[in-house]
Structure formats: C-alpha cells, structure tokens
Structure I
C-alpha cells in the first residue's frame with residue numbers, strides 16, 4: 001500500500017502497478033496538490049508565507065515565485081512524458097508572468113528572481129514541448145521578457161554564476177540572442193574553483209554542505225549539455241564535468257543511512273530530499289556511474305523522501321510543505337528561506353520522466369551501501385578518491 005494517499009479521492013488516476021513508481025507518483029500528487037487547488041491559477045492568493053526569525057523581508061514577496069518555479073523544476077520531465085498533465089501548469093504560468101494579473105509573481109525584482117528563473121529555464125530545457133511549445137504565445141512572450149530582464153540582476157561570485165549561464169543556455173535553445181561571455185565565465189570560474197574528488201568550491205572557498213548536489217553539478221551538466229556543441233572553448237570540459245559529477249554521486253549515496261537519514265551538514269537543509277538533486281538528475285539522464293545501479297538510486301531517493309516528508313508536521317494547512325528537514329522546524333531555515341523555497345524538495349521527482357519500463361522502475365529494488373555495510377552481509381566495494389586525470393578518470397590506489 002502506498003505511503004502517500006492521493007489527496008483527490010475518487011477523482012485520482014489509478015496508480016500503475018509497480019509499487020515504487022506508484023509511491024513516486026503519490027509524492028508528486030502530495031506536493032502538487034496545493035498548487036493545483038489555487039483559484040484560477042493564482043498562487044499568490046493562496047500560498048501562506050512563513051519565514052524564520054530575522055528572515056529577509058524583501059524575499060517574502062518572492063515566495064510564490066520560488067514555490068511555482070521549484071515545483072515545476074521537479075516535475076518537468078514527467079510533464080514532458082505526459083505522466084502528469086501540463087494543462088494546469090500552463091494556467092499558473094500564464095497568471096504568474098502576466099504583468100496585468102493580480103497573480104503576477106515576477107515582482108518585486110530581487111536577486112532571488114534570478115535563481116527562480118534559472119530553475120524554470122532548466123525545466124523548460126527538460127520539457128520543451130510541455131513547458132514552451134504548447135504554451136499560448138502571449139505567455140511565451142511574457143516569460144521571454146522576464147528571462148531577458150533578469151540580466152539586470154547581478155549574480156554573486158559563487159554558484160550563482162551558473163544561474164545566469166542557465167538562462168543564457170535557454171535563450172540559445174529558444175533561438176534568441178544570448179551572451180556567450182556569461183556562460184564561459186561561469187563555467188571557467190567553477191573549473192578554477194575545483195577542489196578535487198568531485199567537489200567544487202562554492203566560490204573560491206570549500207563549504208561543507210550539499211550545494212555541489214543542489215546546484216553546482218546539475219547546472220554545470222545542463223549548461224554544457226546545451227552549449228558545449230556550440231562553444232568550442234567548453235567542449236573539452238564536458239567529459240571532465242560528467243566524471244566529477246559521477247564521483248560526487250558515489251559520495252552522496254554513501255551518506256544515506258539504512259533509515260534514509262543523512263548528515264545534516266551546512267545550509268539549506270530545509271530543501272529536504274532536494275538536497276540529493278544530483279542523484280535524481282543523473283538517473284534521469286542515464287548517466288549514473290557503473291558503481292550505482294539505477295535501482296540502488298531508486299531505493300536511495302525513496303528512502304530520503306520518506307524520511308524528510310513523512311514526518312508529522314512536514315505539511316501544514318492547505319497541504320503546503322513547511323520549513324524543516326524532519327517535520328516542521330522554521331528556525332532551521334536561513335534568512336533567505338521561506339515557504340516557497342522548500343519546494344526544491346520536488347527535484348527528487350525527476351526520474352518520473354523515465355519510461356515506465358526503464359530499469360530504474362522495473363528491476364528489483366537495490367540495496368544502499370550503508371544497508372549492506374551495517375547488516376550481516378556486510379561486504380561493500382572499497383571506496384577511493386578520483387584520480388586527478390579526470391578526463392579519463394581512474395581510481396587512485
């Protein structure tokens with residue numbers, strides 16, 4: 001039986017037979033429910049905004065945009081595959097980007113807007129039919145204006161450089177004028193900030209947090225997937241970046257305990273299961289390292305989703321996700337965290353874009369590395385750092 005009962009009663013579509021995929025779909029339905037219930041697609045009218053003490057008041061107004069863009073970022077592949085219906089999301093995007101609408105979300109313009117538009121750009125690249133070609137022309141025009149206007153927003157000199165690059169990648173993909181300099185600068189800075197063994201600095205400094213999984217690796221992968229064929233200066237980086245991402249994926253998987261818990265390191269822990277974005281993105285692209293079978297990652301992602309979303313208090317009035325990692329804990333959030341920010345958790349849903357008969361879904365459940373280690377059958381493969389020769393990666397002795 002699914003741990004995630006559908007919120008729509010008898011109107012819900014029947015679950016497919018595979019229990020893990022059924023549970024994934026039920027997670028999606030649970031996260032989407034308050035958005036789909038918004039009257040006339042107006043998220044601003046219904047979304048409650050909570051923030052920790054001392055939270056940045058100016059970001060209260062960006063909360064609904066954060067929630068919408070992050071929710072769409074997670075379900076984009078499923079929308080493209082028609083696993084989920086994109087029609088209501090068209091309505092929400094039309095309202096959110098119409099300057100004449102009461103539900104207009106791209107105001108006030110803050111630097112945070114750059115982040116959300118970058119995540120939406122990544123979603124459109126993943127779902128060009130569902131989230132662009134089938135949109136009404138008026139909505140496309142309004143959205144395109146917002147993407148272009150985001151160039152006025154200055155990114156911080158850290159992982160934020162990749163947000164600007166992601167938007168330029170989308171503009172290229174849409175056949176619009178785009179700025180190669182923004183892309184090259186973002187990528188080259190991150191190559192210079194590389195610390196070794198699959199880890200980039202967030203800026204020049206190393207941070208003990210999950211941002212290599214949350215933003216850095218996924219955005220680097222997508223920017224290069226789109227633009228390395230176009231930019232000769234970036235083409236030689238693509239195999240290196242992929243090899244580093246695969247190595248970091250191995251590290252991430254080893255952090256997950258048998259009960260789905262993991263070390264609460266660093267900032268943005270309120271992103272819950274979205275902290276493991278890289279695992280879901282590599283699974284979607286069929287680019288997991290050979291050491292991590294797809295079903296092992298299916299087990300990993302479901303384990304952390306259950307651990308971070310099933311605890312009492314994780315969902316509040318109206319079905320909205322609350323701030324916290326294990327239930328509701330508003331003060332766990334940083335000053336930039338609000339009720340919309342936490343929908344980064346939806347990035348765990350990316351594998352719903354894989355075909356129903358893909359090995360990720362149909363093969364027997366995999367076993368976590370830590371589960372194997374802490375059981376009687378405790379044999380696990382040795383771990384080793386990545387060789388610095390990452391262009392053709394080997395393992396060091």
Structure II
C-alpha cells in the first residue's frame with residue numbers, strides 16, 4: 001500500500017489547524033513532494049512533525065482542504081460516515097417530507113466535506129465538486145451515497161461540476177452526467193409549492209435552496225402588497241408572495257430564459273395568474289424607470305457582486321447603489337428584503353453598505369429582521385467563512 005504523501009508546514013503556521021480550521025493556505029507550506037498531483041490525499045504535519053490533518057491537495061491560495069483531523073483513510077467508508085451524518089441531520093430537522101422534498105444534503109465544510117455540494121430534488125441528487133479532490137473521489141461518493149440513501153429516496157444522481165471546478169482541473173463537458181435517469185428536469189416541492197428544476201442548465205444546482213426560510217418570511221408579509229422581485233431568477237420569491245396574498249407581483253431578471261421559468265412556475269402553482277407580470281430587464285434600469293411609490297415590498301437578491309477579495313470595494317459600491325435606488329422608489333411603509341450572497345463580503349460590510357444607502361436616501365429606515373442561510377446550509381463554527389448569505393428586512397417610512 002502506497003504511503004500517503006505529506007505536506008510539512010512552516011514554523012508557527014499550524015495554529016489555525018489546531019483550532020480545526022479546515023483550510024491550509026499555500027503560504028503556510030514549507031515542504032511538499034515534488035510529484036504531488038492536484039486532488040491527491042495528503043497528510044498535513046507541523047514543522048516539528050506532529051500530525052495535524054488529512055485532506056485534498058490543490059493548487060492555489062488554499063493548498064489543502066482538511067477532511068479529517070484524525071489520522072484516517074479517505075475512502076468509501078469515510079464518505080459513507082460523513083454522508084450518513086449529513087442525512088441524519090436533515091431527517092432530524094424535519095426537512096424530508098411530502099410537503100418539502102427539496103433540501104441541501106451536503107454543504108461543504110459545514111458537513112465536514114469541503115469542496116462538495118449535494119442538493120436533493122425529490123429522488124434526484126445533484127452533485128457538485130468544487131475541488132479536484134472531490135472530483136476524483138466521485139466514484140467513492142456515488143457508492144457511499146447509494147449506501148446511505150434508502151432506495152426510494154435516490155433514483156437519479158446528476159453530476160454537475162464543469163462550471164464549479166478550478167480551471168486547472170482535468171474535466172470535460174462529458175464529465176457532467178445523469179445516472180439512472182433520462183432527462184435533466186423535474187418538479188421540486190418546497191413548502192408545498194412546485195418549481196420546475198433544470199439541473200443541467202440552471203444556475204447552481206438548478207434552484208436557490210438557500211432562500212427557503214426567507215421566502216416563507218416574505219410570504220407572511222405579502223398580503224395586499226405590491227411586490228417587485230428583482231433578480232427574480234426562477235421566481236421563487238414571486239410564487240411565495242402570490243400565495244401570501246400579494247396584490248400584485250412583478251418579476252424582473254436580465255435573463256429572458258429565467259423570466260420564462262418564473263412565469264412557468266407561477267402557472268404551475270396558480271394557473272393563469274393576472275396578479276403576476278414578468279419582464280427581462282436590467283435591475284438598475286428598471287428601478288430608475290419605476291414610478292416612486294409603485295411598490296411597497298421590494299426584493300433585492302442579486303448574484304454575488306464579489307467572488308474574490310480584490311473585488312470587495314467595487315462590490316460594496318454596487319450594493320450601496322442598488323439599495324439606494326430601491327430606497328428612493330419604495331412606497332412609505334414599504335418593506336425591503338435585501339441580500340448579499342458574496343462569501344468575501346462580511347455581514348458588517350454589507351450592513352454598512354446598506355446603512356450608507358439609507359443615509360443618502362434621507363429616509364427613516366428600521367431593521368426588522370437579520371437573515372441568513374437555512375439549517376440545511378450549516379456553518380462549521382471553526383469555519384466562519386461558511387456564512388455566505390446575509391440579508392436584512394428593512395421597514396422604510
């Protein structure tokens with residue numbers, strides 16, 4: 001049996017690992033084997049030689065994603081234990097039921113499997129690898145997944161990683177595939193509402209599961225309100241607002257295909273719904289042209305404005321500009337649901353950007369709710385970077 005290659009850290013660079021942070025940064029590495037391949041399983045040891053952890057080696061600023069702080073093998077049995085723990089948590093949370101068959105089964109570091117996302121849509125698992133190590137372990141992951149999930153709970157596995165792996169990964173479009181199924185679409189059920197999912201071409205794994213709880217909150221605050229859902233994608237917030245009794249709902253997205261999906265999801269739940277209208281337009285342009293006071297509930301759920309630290313300043317300016325535009329147009333007594341899904345933007349930075357927008361608007365603004373990701377997107381307490389979704393519900397006088 002081949003010995004697991006070792007990475008040796010520089011002196012005094014093991015403190016964060018001893019505090020169970022799952023990332024080893026490239027600047028902390030003192031020695032590594034010359035023939036090390038991206039995706040290899042490696043043992044991480046301190047400069048003095050003490051064992052620290054075992055994980056996947058990768059090229060870039062993060063050199064190793066730690067899978068275990070115990071000196072153990074990374075094999076099918078390992079993945080089975082981790083997947084079993086993740087599935088048990090979702091069962092304990094009551095997320096698997098006839099009214100809700102859509103949930104995240106594995107959330108990377110939050111479930112002790114950094115670099116891996118698995119979302120469940122009914123009996124289909126959509127798997128995304130965000131590291132070469134997880135990509136190369138996909139066969140073991142599939143075997144473990146089939147052992148953990150009951151037969152009727154897992155009929156299809158769709159592997160969708162071409163767009164999520166580092167550019168250095170050796171992957172081709174043929175690596176995206178559906179096992180045990182014949183198409184790449186399904187109807188998902190979330191809190192009793194139906195949504196058509198396109199795993200193959202949709203963003204993320206086809207649906208933004210992370211907004212489930214926030215959509216429920218919006219539903220409860222929607223009665224008789226005129227709702228504007230910007231960056232609407234497949235219309236999740238719009239469908240909830242309609243069920244909540246909104247007077248009218250307008251869905252706006254720059255993608256014409258997303259607008260069509262939003263309209264389809266409205267029909268799927270309500271048939272022809274005169275309260276709903278959708279259009280493909282730029283969010284900033286739409287807000288600029290909107291009549292002041294035309295909406296008394298606005299949703300701002302843009303894509304990540306910053307995917308790396310070099311973009312933080314520009315992203316914060318973007319959040320300030322967007323929120324200012326909404327605050328200038330929302331009706332008195334209106335509610336603004338505003339979000340950032342940029343991992344590199346902290347909760348404090350996002351709040352400051354929104355504060356700046358409120359100050360410039362000259363309106364009296366109060367925070368009613370501070371929002372985050374749901375419980376099937378758990379945050380490893382030793383890895384605060386996992387808290388990527390930040391949201392506020394504002395009352396605007």
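Points to keep in mind about this one:
- Winner on FRET efficiency 1/(1 + (r/R0)^6) of positions 20 and 252 (r between Cβ atoms, R0 = 41 Å, to 0.05) once structures I, II are ranked, highest first: I
- Computing mean count of other Cβ atoms within 10 Å over residues 60-67 across structures I, II gives 20.6 for structure II.
- At a computed 30, 27, 20 (semi-axes √(5λ) of the Cα gyration tensor in Å), which of I, II: I
- Label whose coordinates, when distance in nm of label points 7 Å out along Cα→Cβ at positions 52 and 124 is calculated, return 3.3 (choices I, II): I
- For 5.5 (distance in nm of label points 7 Å out along Cα→Cβ at positions 116 and 292, calculated) the corresponding structure among I, II: II
- Structures compared: I, II; top value of distance in nm of label points 7 Å out along Cα→Cβ at positions 196 and 340, i.e. the largest, recorded for I.
- helix-only ellipticity at 222 nm (-39500 (n - 2.57) for each DSSP H run of 4 or more, over all residues; to 500) derived as -8500 - corresponding label from I, II: II
- Comparison of I, II - label where FRET efficiency 1/(1 + (r/R0)^6) of positions 148 and 284 (r between Cβ atoms, R0 = 25 Å, to 0.05) is highest: I
- Look at relative contact order in percent (Cα under 8 Å, 6 or more apart) for each of I, II: the largest one is in I.
Quick note: the coordinates plus some simple rules give every number you see, no bench work behind them. The structure displayed is predicted, hence computed values, not measured ones. Cβ atoms are built from the backbone, for glycine too; each structure is taken alone.
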